[in-house]
Every structure is written in structure tokens, then in C-alpha cells.
Structure I
Amino acid sequence: MSGERMRWLNFSAPPAREGSLTWGQWAIWGVFRQLPEGDDSLNQAGWCPVGAGLTVTDVADALRRTVEHHEALRSVFPRFADAPVQEVRAEGRLPLDLVECGSEPVDACAERASGRLRSGAFDNERDLPVRAAVLIRDGAPAALAVAASHMAVDGWSFHLVLEELRQALSLAPGTASAPGPAARQPVERALFEASDEGVRRERATLRHWERTLRAAPAVMQAGTATPDEAPRDWAVLQSPALARAAHELAARTGIGTGTVVLALVALVLAARTGEDAALLRLIVATRSDAPDRGFVGAQNQNGLLRVGPAEEFAEAFVRRCAGATLAAYRRCEGDPRKVEQLAVDVARERGFPYGGFCFFNDVRFRGADRIGAPDTGADRAQSGVEWTAELGRTTLETVDRPGRQAGAKFFLFLGELGDTCRLTLAVDPGFRELGSAEGFLAALETVAVRAAREPLGPVGTLVAVAAEGSGRRAGV
């Protein structure tokens, strides 16, 4: 980047208003409280291209309309340290950096600008939660980079914001897009949560969590003695074979590929810990109601899934896990402070230390991978030779990463599931029952391929394969 300038972007969208936090905002606020001061690891960042013929003013206007459309993008959180509320500003201004790309490729320049905008914690009590930069090439805007605080957006709604901007910036000059119908705003969502219907949903969630926690293995919810600052055991898997297995099982079962991977993770987790079931906390976008489909705000909550292998075929297990997953999604809405207190109380009553859950987080944003929407174009069979070739392209490595997942001793991120499956796993070294992160991912790949090749084979065979403790990938 050869140079930078700045202009101000002014917005106006009265009225100003104030409200309680939503359950999703309370959830991410709880995560912020456990991070060291100045931590910026939760910031969201990305970029989108700008169509030919548009001016910097056109780009600024598109961003202004988006900020005015979504109250979360112009909200601050007074008293953030102890008793926050959300305060929507009716007007204000944002700095908009103008970055000259020079001879650098636009995508590389945009990635660099996004990283710079993402760097540095937002002051959630005072700062507007958006940073932006227009990238200039040969005197014309080429891309818009944006970063946002996680108090304003979760991953799903940041994707919605970027998509809204992408569409606006792809139009011909002079054809500004009208904003879509307004989704429920965070202040309105908080009012819904306090309503009779919101209270009913919260009670149903608490009942589901209590039943599930009491029936689930203690090993998947008990804390360890590992200090918070101690490094976690990180591993990254890139596996075309696991992706192919997920696509084939999805095509056979009618279940989305992401849910297929979740089912296999649950099976391997139960097998490697020697338990009859797995307990997983799922990061849920919580947008089942029509007014929330386009909701922009911190809305993620935790679902709680308990599922274990039985005397059944692999296909049947995947379908049963999908049903249990839907039930967990339906019972995730509630004040996270009440949910956590319930988990503390159950752990105390059962006699183990609280604080070590297993998490699964699908961080992709492709609707075709949802439950019940499989990739039906991937149902061809493969020979053993083809599977061997796929496995030969696997990369699996232990990586050295900072960071921690408070309250988690197993945190798996599903980042890609197209031609390859990319999984990143962090394991608390005190979770000795599981083994290493690399060993878990190796076993998962082996089980996935076996399940795809023998979908009508007994699940007990997969459990035996997963339980092997060597951590080395077995041949097909």
C-alpha cells in the first residue's frame, strides 16, 4: 500500500434509543470479560470488490446506508465493564480511510487492509463498532475493507453485512440499491426476549439443558487443572478424503454435509473418551424466527447436543444425530448467565469441577450445508484406489497458536467443506482422556472414510476404529 488518506462518513438515522442487552449480546459480553485487556481476537474483518465506474462517494454512500439500516452498526455499550446497556446513536460519523494500492494486487491489498482494520480492540463503551477503508487503484475505488466489533455482529451477521455491501457495490453507477425490509433490531429483540413468549422459550431451554447435563458424561463437562494462560494443543487438518466422505454420506442420508461432520465428530469423541455418548456445545446463529432472518447483531447462543452410538448402521447414526441437533437448536434461546449457572449447579451436585466443555463451531456461511440440504451432486461411489489417492493429499499438522477458549477443553472449528475439509482443533492438555488434537483428527478422517465406504456397516466397527490410540492414520 503506497499511501493513505482519510475522509469522514456522516450518518443520520433517528431516533436514538437505549435498551437492555439481548441474550446473544450477554453471551459475547461474557466472553469479553474473560479476555485480557486489549485483546482483539474477536474482531470481525473482511472486504468486497467495487464495481467499475463507481466513485469513492458511491462507496461511502453504500456504507452509510448499511450503517443506517442496521442499528447494531451504530451502537455503543455504556457501563460495559459491569452493567452494560445498548445505546443506539441517531447520528454520528466514522473515519473512512482511503488507501492507495499502487502496483500491489487488489486482493492482497484488501487482505492487508482488512488485517490492519481488525487489529486493535474496540472500546465497546465509546467507539462506534465499525472501521472501514476504500482501496484505490488508478484513481478509482477497487475494494471496500470493513472490520467490526463482535459486540455489534456475530460471524453470521457480519457475513450479511458484507453481502449487503457487495450487492450495493456491484450495481451500475447511479443505481443505488434500496435497503431490504428491516429485520428485527437488537433493542426490539431484547424486548421480545422479555415477553411471555421469550420467557417460555427460556424455560424450555433450561429444562433441556438440565436434562441433558444430568445424563451426559462428566468427562465432557468437567474442568481441568490447566491454567488459563497455558498453551492449548492445536492441530489443523486439510482432508479431501473427509470432504468426499461427508458429501457421499450427505447424498445418501439427505442430511447437510456440516451435520454429517458433526455426527462423525460426536462418534469419535465418545469412542476416544470411552463413553457411551458425546456432549457437545454448538455455536448457533439463532435466527429461526422470520423477523430475525436478516438480524444483524451479536446473536450467537449455545445449543447442547448429547448423542451416542447405538446398534445401528452409519447412515442411521447420521440421521439420528441430525434429529438430535435440530432439537438442540430449538432449545438454545435463553439468558446465558442462567444457563451457565445451571451448568455450575449440576456439576456441583454431580461432584465434579465445572468448566471444561467440548465445542463444535461451523464457521462457514453457505446455506447449502444446512441440515436437510445436502450436496446431492456428490453421490458417486469411489474405488479403494481413488480413496487412497484422496488420502494421499491429506495434510495434518500440529501448530503453535496463542489464544484460549475459556470454559472449553475441546474446541473444533469447521472452516471449509468443499473440495477439501478444513478442521482446526484446540485441546486442553489436561483432557487426557481424549489424546492429542492431531490424533483425534486422524481418527476422524479414518472413521469418515470407513463410514462412506461402508454406510450400511455397523457403527460398532467405527467406534473400534476411532478408539485406537496410536493417532496414526490407518490404511483404507
Structure II
Amino acid sequence: MPVSDPHFPAAHLRPPAHWINDPNGLVFHDGHYHVYFQYNPHSARHADMHWGHFRSPDLIHWELLPIALAPTAGGDDEGGVWSGNAVSTDGKLVAFYSAKRDDRWWQPVASAVSHDGGLTFTKHPGLHIPDPADGTSMFRDPYVWRDGERWRMLVGAGLTDGRGAAQQYLSDDLETWEYAGPFLARAPEPLPGGVDTEEGWECVQYADFGEGRGVLLLSAWDPQAGASHTAAYPGRDHGTHFAAQGPQRLDHGPEFYAPALLHAPDGRWLMWGWAWEARDAVQVGAPSTWTDEAGWSGLLSLPREVTLGPDGQVRQHPARELDTLRGRPTLQSRGQVTAGAPCDLGTTGPRSFDLTARLHRSADGRAAAGLRLVTSPDGSEHLDITLDAATGEVVVDRTHASREPRAQQGSWRIPRTTEPGSFAELRVIVDRSIAEVFLSTGEALTLRFYPLGEEPWHLEARAAGAGTADFEAKVWQLNPLSIHDKSDSNDGPS
């Protein structure tokens, strides 16, 4: 891996070079977790989609394997092997994916089978679902799972009446599929952060939590602006349709998209997402001089455990296996901080670290604690994670996180109120150019940032508002993933 690139991650999955986006085909098969992903093996731009492949027995020790699926010249997928999922059945692995061609607006459902543990695939002749149902304006990204003696498939869609939808198909044998109508279709509904569920849904996924309870995940697609954000609908599965509650924002940050699910052998639901770049291209996938210079774009989020609370709240936390990446503690502090008088807590150590904190709001509601990650000697470059003294919400602000003018700025908040006299408990995992923030209540926020400072990073405690507030913080070194590159593509940037 290109260790000399200060923004290249140490604990997040991605190949040494080039473009990646959606996680695909997440499955446990033959004793291994398999994480496939959208991959352009030729450049750092969104084009020529293949399926790259990681494999691990434990989520910590990984192999980067050769490309698993590639477009077939003149075939149904000549424009790219796009997103989908995979199932393990009868000793084989079956991948379902979107077959891209430039001469059609929809992406039919194709499949391929592997008999060697997911290393190589033979494509199924023809298409399983060549055409979308009438009244469809967008159609892509299959998700297949077994339900008793039958198989079910959802495909992301937009409908001509302006609703986003997950179209459902049923099969007895994974070969012949029957259209069963929309599993869920909704007009755009508001979400926190001033966005909504949009008119198109892609990368739809479904987690079954038993007794009819489930969660539909979607990536919201705007017909004009393209990829936007993620959402989740909890509800009840009635087979022919999904009785959904109101939508929830799945991740409150600006750079988390296309989440994909894996049902682990111990019953947990694990989820990875795509964290895109926040460099000089405002539109996702647009050419960027900075990413061209770096030679790589995008990474996969940390694996998360997804649960559904009795209150219908979708909760996510870092997968428990990630605790083993914690190295030596580098910082531990607790105390009280006064507005206008920040306190330097010390160095975080390496640029990849795991932090836990309690940020208190004063009993009178006038002050709230926060943390500042200072990444330049003069303090001009910093990432802020604070409590809003007025609302008690967690705010992550990258307005001053990079002195590079091509880095995108802004601030985002997690709309969970911390009442006066109480505290927000959070875990923040920072890996060079990404911060993933998790509240103990289950909310998450993912954000990219690009510090240029070469000195050790420092953590400061700060207070917002007027008065004093308590804080606690502990930092561990975050050790890198063990990745054995067996892909024969060691051409990453140096």
C-alpha cells in the first residue's frame, strides 16, 4: 500500500490504486467473508466497472484477490459490471449484478456462478430480468436473499409517477423470476439535514430481524444531481409488500453511500458503505485533478453492526472485531473546560486512531464541551467535533480541516439532543483522511478531510457557549488492517 500518501487509509479497505465505489456481493462463504466492490482497474475515475475482491476469515486479516468479474465486449454488460449482491447456496457462490450498456437507460439483472470459493465466475447466459416493469423510470442494483423455500429479489427503481421504489421478484430456483410488484414505493419524504428520500432508489438492501420485522436500506438518487445520501425504512414484511414506518437518515455525513449488507454466520447484520472523496470535484464521479494526481479515489467504510431497536430505531456501531485494531493508548484526559480557554490534551500519536469521548452539556444549558483535532503547528488547520450549546446536537465541522483550497468544506450535525446536565457518548475512528463518528445511541456520521500539516496531531478540549462544561476523552493508536495483495496489480501510487 502507498504508505507515503498521508491521505491513504490504513484501516479501511481499498486496493492500492484507481477508482472504487459501491461494495458489492457481500457474503460469508466457505469460511470467509467476501467483499466485492466496484472497481476501475485503469484510472481514478468512474468508468469501466469491474468487481474487485477482498476476502477475510475474521474481518482483520484480508487478501486482495484478482478481479472477479469484468465486462464482456459486445455482451449485455459491455458498459460495466455494476452493483448487486451474492448468495451462498449448495456449495457455490452466485453473484447477481446490474448489466450496463450505453444504449439503454435501465440495467437488466444478470448473474454469474463460482465453484471455486468466489475466485472466478462463469456468467449465466442471457439475462434474468431483461426489462423493467411498466411505469418504471430507473432500474438497477439487485439484492437477492433466501426466504424459506423461495428466493426473493429487490431491484432499486424510480417510477414515472415520481416515487422511489424497490421492485420485488420471486423465484424457486434462482433461474426463473416472477415480478411481484413494488415491495415498497414512496414519494419523496423529508429527512434530517434538509434532504429527502428522492425520486429514485438505488442499491436497495433488506435486513430481516425476525418475526416479520425488517429494515429496507436505500441510496437516494436525485434525477438531476445524481447520488446524494442514504436512508432506512424500518417496518414489517408482509411478503407481497413492506409496511414501512417513516424514513430515517442512515448516515448523517456527506460522504457515505451505497451501503451493502452481509448476514454473518453468528446472526449479525454487517454493513459496509462507499466513502467517496471530498476533493475538488463537486459532483460525484466528475473528473478531479487532485484525485488524478493521487492516483486513487474512494474507499470502503469500516464494517458496522446494524440492529433494529424495539422503538424502530435503526442503530449502527463499529463491528466488534475492530476493537482488536486498538494499539497502545496515546492519550487519556478528563476535566472541565471553559469557553474561550481551550485546553491542549496532547498528541494523538499516529494519524489513524480510535477515540472515545463524553461531551457534557452544562446543567444550565449555557455551555457544551467539544474536541478539536489540530493538524497544523499554528492551529489554523483543524477538525471540530462539538456539542452545540443551544441544541445539544453533535456537530462535525471541516471548514478549516485542510489548507488545500480544493478540499470541500462545511459542517454536519447528528440530530440527537443532549439535554442540559447530561452528555453525549461517542466513538470516533479517524484514519488519515476519513472520520467515522458513532453515538452510543446508534447514529453515525461519515466525513472525509485532508490535512496538509506534517507535524503530530494534537487534541484540544473546548467549550461552546458561555461557562464551563465537563469532558472525557481516551485515544488509542489504530493499527492497520493486515492486507496480503494477491491481485497481481501492485501499481499503486508511491
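What follows draws every value from the coordinates through simple rules; no lab data is involved. Quick caveat, the model's predicted, so the values are computed rather than measured. Cβ atoms are built from the backbone, for glycine too; each structure is taken alone.
Distance in nm of label points 7 Å out along Cα→Cβ at positions 232 and 312 computed as 2.9: which structure among I, II? Structure I accounts for this read-out.
Comparison across structures I, II (criterion: mean count of other Cβ atoms within 10 Å over residues 144-151) gives the highest value for I.
A value of 6.7 for distance in nm of label points 7 Å out along Cα→Cβ at positions 16 and 392, calculated from one of I, II, originates in structure I.
Structures I, II were shown, and mean count of other Cβ atoms within 10 Å over residues 48-55 at 23.1 was computed from II. Starting from the value 20: which structure in I, II was relative contact order in percent (Cα under 8 Å, 6 or more apart) calculated from? The read-out was computed on structure I.
Source structure of the calculated read-out (helix-only ellipticity at 222 nm (-39500 (n - 2.57) for each DSSP H run of 4 or more, over all residues; to 500), -500) within I, II: II. Have a look at I, II and say which one yields 0.70 for FRET efficiency 1/(1 + (r/R0)^6) of positions 72 and 112 (r between Cβ atoms, R0 = 30 Å, to 0.05), as calculated. Computing FRET efficiency 1/(1 + (r/R0)^6) of positions 72 and 112 (r between Cβ atoms, R0 = 30 Å, to 0.05) on every structure in I, II gives 0.70 only for I.
Comparing mean count of other Cβ atoms within 10 Å over residues 256-263 across structures I, II, the highest value is found for I.
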